[in-house]
Structure P
Amino acid sequence: MIFDFFNTKSKAVISMAHIGALPGTPLYDSDGGMPKLIEGVVKDIENLQQGGVDAIMFGNENDRPYKLKAPQEGIAAMTAIITAVKPILTMPFGVNYLWDPCGSVAIACATGASFAREIFTGLFASDMGLWEPNCADALRLRRTLGCQDLKLLFNINAEFASPLDTRSIGLRAKSAVFSSLADAILVSGPLTGQPAEQADLRVVRDAVGDVPLCANTGVNLDNVRDVFSVADGCVIGTHFKVDGDTWNPVDGERVKRFMDVVNSIR
């Protein structure tokens, strides 16, 4: 079992609802404003839910270039958007504000999310500069806000970055569970939409034992059987988009085709 709140007991599929660029970011559409952002997310949610995924995670992938600390206007806008679309959700949802653990936890608690994903541990050289997550502050915030049931998904090898920690990925994963109380471990590829190494998934699987393990990027029709031979689930965004382009809307037919294969694996 992954988590009690998922609709399946095995091989969970967490799908991404990528919100358009938020207010204050370079790509924000000030003419369309918040109504256009909400409209776009609603369409993606409808296609994802009709396709049969197990959970939806809201993310601000369009806020390029990324910041390591969420600005106040970003937290406010993302919270407002999720709150606006909650009435149409028929499944559990999660939150990830790139790349801020405390921001992600804050939005998740404010909106009633079941889980949050982020880089919680480690030290990285990244496109955004020196990256030092604040896991302790995020878990303390979860406690302060009274959201102990909020599950935290630890992405341990960040996209757009290289770890400065010289320990093996298996040891870093095991340490995140032991010292930082990770509820689940996620393994990523080098960039959004690029798959994690199968060898990395196997090493982490051996290291974390029964702790849920998910592939975080690059899962598609061609590799999902191999991924699910090791992992308990996956996070999937790019493959569900029109033409497999991260920045396009969700393609409902691609979702259905993928979930047909997943259901055959289950």
Structure Q
Amino acid sequence: MPELAVDQLTAADPASGQPFVEFRNVSLAYDETGNAIEDITLDIRRGEFIAFVGPSGCGKSTFMKLCTGLRPPTAGGVTVNGKEVTGPLSITGMAFQNSNLLPWRTVLDNVMLPLEIVQPHRSRLRKHRKEYEEKALAMLEKVGLKGYENKAPYELSGGMQQRASICRALIHEPELLMLDEPFAALDAFTREELWCMLRDLWQQQRFTVVLVTHDLREAAFLADTIYVMSKRPGRILESRTVDIPRPRSLETTYEKPFADLVLSLRTRIGAVRA
């Protein structure tokens, strides 16, 4: 399997005040139809949980490709940890709307897949496989999948598959986790369960998170900062700091400050769509 990641970036001092992710006047045009996103400037702090919301096609997922080095910008610059992004980063984990678990691999083997790709784990895996397996099993237990490690993906429910997918995204201890509508295909109760799972994992490890979602309640429940984007070409119209204290429980979502924030976001995006 080809190696997909460039060298691991050296961790910056969190106390230095330097943004962990920086976008400076970034635009990306896919073809002659014009920009997908245009003139994006923002900073993300180390350990911050941000969310992007906006109408379909506004460039939310494009931001993730730029942030992880899967696409170079056509204008402006992207830096992560003080270094320009010039290719795919090994410090990144990703999870999507579909779990994309490989059907011929067990749950455990799916979770361990990044260790076969990302350095330095790839070089250490053969010698330290038992240690890595124990780590993966502990992570599966943490998300409620103890006893399912030898199951095939088709034997799991959609919510269980997505739990495994998030374990796979975190197994190599990424500093930056990218989530592209990871809970959109799930029923409401399962979705809320996974919000709480992600909340707990983030509070324990404090990796930096970029969440793309159409669910305004999800953004308000999980994020520190919410960015509202325009229609294509996507621009950042405003940012909202979520002042609701942590840790947040599901009961919080029925309280007035939460409801007011969600209604305000909905009104803003409704105006954008109109």
Structure R
Amino acid sequence: MHAFDYHRPATIKEAASLLRKTENSRVLAGGQSLIPTLKFRLSKPSALIDLAGIGELRGIKLDGATLTIGAMTTHSEVASSKDVAIGIPTLARLAAGVGDRQVRNAGTIGGALANNDPAADYPAAVLGIGASVHTNKRVIPADKFFTGTLETALRAGEIITAVAFPLPKRAAYVKFRNPASRFALVGVFVAEGAGAVRVAVTGAAPCVFRVKEMEKRLGEKFAAEAIAKITVPPGTLNSDIHASAEYRSHLITVLAQRAVAAALAGK
């Protein structure tokens, strides 16, 4: 592993200062993505700034029509939270299906979003519900946060502090997972909010994306059959050893219908 300095700040302000002053530094959240890249020397930062000691980055709060989750809140904490179960139960189920027990106990929602893996689960929830990502400098709407493979709208020196989810009327997430990694070959998150329906897909393309045609049809009639004939062109999708682009296109339609049915059933 490449040699680096290690810092464990106690506040967001201190972490931001270290990030700004230390050239080629990286923020460490749960480390489930960063540490493997360090081991393989794919990432060679001069310093790691560990956020684990910053208490203000943890916690879950249900306040009126908004569920706010601190960036350093782990997947297992989201999965077991009573507030999440009350406000957005499908988000708790999504968190419970991330990786394995070790990953869920160490990985964080902020780390997952900052990494923006093309097959990660949380980006689908954030984009599907229309959440907002809060940083130490600004608030970024979900539609502007995810910009490409492993890329986000985060700027230099910017740290995710929390994610705010508006409570949907109903929502569901269904994924077809890789049995080895548990990442989504395709995952579809469907949410009906205040006067609008959103459909977000992960695992199928280089970056999470919305399916506007499905959203339009579901806005007219929130039923699985309303989107049965809508397909996403394979030419825009990933093709690899796990699944072809054509198969992923087929899965999007199938899983979207299942997500709508699950949302209607309150599952």
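Listing for the model above:
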read-out: Given 15.4 for mean count of other Cβ atoms within 10 Å over residues 65-72, calculated: source structure among P, Q, R; value: P
read-out: Among P, Q, R, structure where mean count of other Cβ atoms within 10 Å over residues 113-120 as derived comes to 25.0; value: P
read-out: Comparison of P, Q, R by Cα Rg over 2.2 N^0.38 Å, for residues 49-104 alone - largest value held by; value: Q
read-out: Parent structure of the calculated result 14.6, given that mean count of other Cβ atoms within 10 Å over residues 185-192 is the read-out and P, Q, R the choices; value: Q
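Rule-based calculations on the coordinates, nothing more; no lab input. This is a predicted model, so every value here is computed, not measured. Cβ atoms are built from the backbone, for glycine too; each structure is taken alone.
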